[in-house]
Structure P
Amino acid sequence: MAYTLGIDIGTYETKGILVDHAGAVVAQAARGHQMLVPRPGWAEHRPEEDWWGDFVFVCQTLLRESGVDPRAIKAVGCSAIGPCMLPVDVMGAPLMNGVLYGVDGRAEAEVRDLTDRIGEDVLIARCGNALTSQSVGPKILWLKRQRPELYAQTAHVLTSTSFLVQRLTGEVVIDHYTAANFAPLYDVQTQGWVDDLAEDILPLERLPRLMWSNEIAGEITGRAAAATGLAPGTPVTAGTIDAAAEALSVGVDRPGDMMMMYGSTIFIILRAAERVADRRIWYAPWLFEGEHGSMAGLATSGTLTRWFRDQLARDLDPAEAFRQLATEAAASPPGANGLLLLPYFSGERTPLHDVHAKGAFFGLNLTQTRGDMYRALIEGIAYGTRHVMETFADLGQRPARLRAVGGGTNNRLWLQATSDITGIDQEVCDKTTGASYGDAFLAALAIGAVRRADIAAWNPAAETVAATPDPVYEKGYALFRRLYQQTRDIAVELP
C-alpha cells in the first residue's frame, strides 16, 4: 500500500489525515491551540508551538496510531491559515509571533497610506485586489515602521504554510494563490513579485520563491525526519492556504463551482472562468497555472460561536456545549423572537472591509433566552453570508454548484439557516474533513498518483440542504443591513 499525508494548521486546531491512493482514510489526528489577541484588532499565533509544534505532534500521532511504515508515505501536503505575516532570521527562526490574516487589523494606517499613494484603481488592475486587513504588504510595512529592530533582522517574510515547508525541506517557497495576498508586492498580470508600486516595503529577495500548489517544493530533510518520524527524502508540495485546500477536498475544480467553508470564519471560494476585479471581493490565481479564483470571507463565524460558548455557556460541559446550544436555538423560531446580531466582533472583511465595525445584539428584552441569542448569532452570520452572496451575484458570479465543508457543517441549524437566508441549496460531501484531506489529495496529485477528476470518487456528494425561503428572514436581512449603516459612525468612535 502507498499513502499520502495531509496536515492543516487552522485558527484554533491542527488536523492531520493519512489516506491511501483511493482516498480511503487510514488515520486522523488533531490538536488544539489558541488564537492570541494581545490587543483589540490584533490576532496572532506562536509559530514554534502552534504551527511547527502541532505539525510534529499530529504527524507523530498519525504514524503511531496507523502503524504505517513512514517509507510507504509517498508525499506530504500541508496548508495553514492565511495569509499570515511572519519575519524570520537567516536561520529561519521566527522573530515574533505570526500576524494572522484579515482578522488582524493592525496595519490600518499602512493600508490607508499605500492606497493613497498608489491609487485603488491601480491596485486592483495590477494586484487584483484593493488593500485591506487581508493584505500582507501593509503588515510588512507596519513591521518596518513599528518594529524596526526586527525588520532589520528579517531575512525572509513567510506565511504560515511557507514556514512549515521551510521546516520540512529547507526550501523558502510560497504558492501563487497565497502570494496574491501580498499586495502590493505581487502582480496578478505577470504572476510575479514586483516593487515598482511600493519600493519601501521590502527587498524582493526577502520574499519566498513562487510555485504552484501541485508542484514539489523539496524533500524531507534529515532534521525534519528526526522530529516528525517521516522518512528522509519524502516529497513535500508547495502547499497553500487552508481554504483553498478545503475547496479542493470537496471537488471545487471547475468554473462555477463554489465552496462555503464553515470554520473559524465563513470563507467562500468560487472557481471563476476568468479574473474578476472588484474591491469588495478578493482575487487570486487558482492552485493550478492558468486558472482563477474569487474569494470572500467574514471576519468571525466559528470564532463567534466559540466566544459565545466560552462567555455565555460556562455552565455546560465544553464537550457537549455546542450540541446543547443548538438544541436551545432550535426551540427559538426563525427571527430569534425579534433579536438581531451584527457578527462584526473583529471588524468585517468582505464586502465591507471595515476594521471599525463592531458586534452587537440588538432588540434584547426580558422575555428572550440564551437560545434566542444563539439563534440570532447563527442568523447574523447567515445574514453576513447573504451579503457576500449578493455581492457575487452583482458581479455576475452566481454559483452553478455550492458545496459546504468544515466543522460548522455538523451544526444543522446553521446549515439550514444559511440556505434559507441566502436562498441557495448546499451540497455536503461524504467527507467534511476539510483542508487536510485536500492536502493529501494535492500530494497524491503532485506525484502523479491521481488525476484531478479523481476527487469526485474520493469524496462524492452525500446530501443536499435545500433552501426554504421565509418572509421573516427577508425582513430580518433588511433590518440587519440597516442596523450596520445606522450604527457605523458610533462604532468608529468606540475603542
Structure Q
Amino acid sequence: MTSILWFKRDLRVVDHPALAFAAAQGPVLPLYVFEPEYWAEPDVSGRQFAFLSESVADLREQLSRIGLTLCVRVGSVCAVLEHLRTTHGVTRLVSHEETGNAWTYTRDRAVADWARGQGVTWTELAQSGVIRRLNGRDGWAKARNAFLRQDQVTVPENAQGVTVPSDDVPALIQPDHCPERQLGGRQMALSALGGFLAERGRTYRGDMSSPLSGETACSRLSPYLAFGCLSGREVAQAGAARQREVSGDWAKSLKSFQSRLAWRDHFMQKLEDEPQLETRCLHSAYDGLRGDDRARREAWEKGETGMPFVDACMRYLAATGWLNFRMRSMVMAVASYHFWLDWRQTGLHLARQFTDYEPGIHWPQTQMQSGTTGMNTIRIYNPIKQGWDQDPKGVFTRKWVPELADVPDKYLQEPWRWERAASLAYPGPIVDVAEAARHARSKIYGVRKGQTFRDEAAKVIDKHASRKDPQGHFVNDRSPRQKRPDPRQRAFDF
C-alpha cells in the first residue's frame, strides 16, 4: 500500500520518524507542496522562500541517495492530495506534527477533514519535544528530555518508492534584498553545526549577547532547525557528546547552548497550547493598550529612529536575515515601550525579516518582550546603554550606520548631544528615550493592578509557565527538579 510522505518543516532524511514509519508500511511517495496562499500571508518573505527552495532542492538529493524521488507540486495541499489519491489509489498520508502559524493550522484542519471524507488514514508523528494536546505543564520538561534522549531514527535503506512527475515552481513571492542571508539545505546545516561544536562555540556563553561577537560565536543553526534541515534531537545529542569531551569555559558554553535548545521547545509549546497567541494578548488586560503610529513604525523598520544602536541592529537584520537573541529582544522592546507600538504590526515586520522565522518561538517571544503575557518581568531596555554595553568600541554601530563616521566616540550612541549634530545626514531621535520609558512604565504597570488581573495571570502561569528549576534542564540532565511556580512570580525570562 503506497503512503504519501508529506514534508513540511522537516526537510531531511536523518532522524525522520515519519519517513521511517512510511517506509515500513510499503512504497513511499515523498511529496513537498509549495502553497501560493501561504506565500501571500503577511508574516512570510522572499528570503524565507529562497532558503526553503534551497532546502527542498537539497532534500531531493538526500532522498535520491536512499532510492526515493521527491515529488514537488504547486497548489492547495488538499487539491494535490486528492489528485494523487485518485491517480495512485493512495489511502495513507504520513507527516510530522507541525506548530506553525494560524494559516498552517487552518490548512491542517482542512487536510484532516479531507482525509476523513476520503477514507485516508493520516498519521502524524512527533519530531520534537513539543507535545500535542498537553493537559498541563507539569512533567513537560521530563517528557521533553526523555524524547531527546531516545535514539535517533534510522534512515531507511533501499526504500520502495513511487515516482510522480513534479511541477515547475515559479517565484511565489517577491524576492527581497538580503545579501548576507544564510543558505538553505542540510549540507549547509551540517557545516554550521560542525563549525560551532569544533571551534566557534567555545566562547558562546560570553559572546552571544553582542551582535558583533554573536555573529560567529552563536550556533547559527536557527534557520536549519526552523525548516527541519536538522532535527532538534540530533543537535542536542551532538552537543551533549561534545560537552563530554570538553571542560572549563567550553563545557559552560555548551551547557548554555543546551539550555537554549530546551527553551526553544518550551516556547514552541506555548503556541501549540494556545494558537491565538499570534493575534491576541496572552493576558486580556493588555488588549487595546497600544496603537500603530505609522511614522514611528516605518522609522523603526528602516533603521532611521535616530537611536544609533537600534538602527544598526535593524539595518543588520535587513541585510543578513539574522540577529542575536538579546538584540531581537531589544528591538522588539524599544518598538513596544519607547515607540508604544502594538506588537502585532511590529511582530509581522520582524517575522518577515527573520530567515529563521519560527512561529512557535516568534509570537510568544514577541508578546514577552512587549509585556503582554501577564507573567513575565517587564524589561524596558535602555537602547543607549545597550549600545555602550554590547558595542563598546562602536565597531558594529559605525559599520551599519555610516552616517555617524565622524561622530566622536563619546557621542556615538547619543549623537544629538554632539555640537555638530546638525551637520549629520542622520535624524534626531524620534522620541525622548528617558521620557518614553517613564511613560511606558507607568502605563504597563498601571494595568497590572487589582485582583482581576492577578487571577487571570495565575491562570496564564498555570498553563504556560516553565516548571523547571531556574538553573536549567538539559538533555544530559537525568534528574531535573520539578517545581510549580508561585502565581506571583514573574521571572520566567528567556
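Please treat every number below as a calculation from the coordinates, not as lab data. What you see is a predicted model; the values in this text were computed from it and never measured. Cβ atoms are built from the backbone, for glycine too; each structure is taken alone.
Have a look at P, Q and say which one yields -14500 for helix-only ellipticity at 222 nm (-39500 (n - 2.57) for each DSSP H run of 4 or more, over all residues; to 500), as calculated. Going through each structure in turn, the value belongs to Q.
Work out the source of 22.7 here, i.e. which of P, Q gives that when Kirkwood radius over Cα pairs in Å is computed. The value was obtained from structure P. A value of 0.30 for FRET efficiency 1/(1 + (r/R0)^6) of positions 186 and 410 (r between Cβ atoms, R0 = 41 Å, to 0.05), calculated from one of P, Q, originates in structure Q. Source structure of the calculated read-out (mean count of other Cβ atoms within 10 Å over residues 178-185, 18.1) within P, Q: Q.
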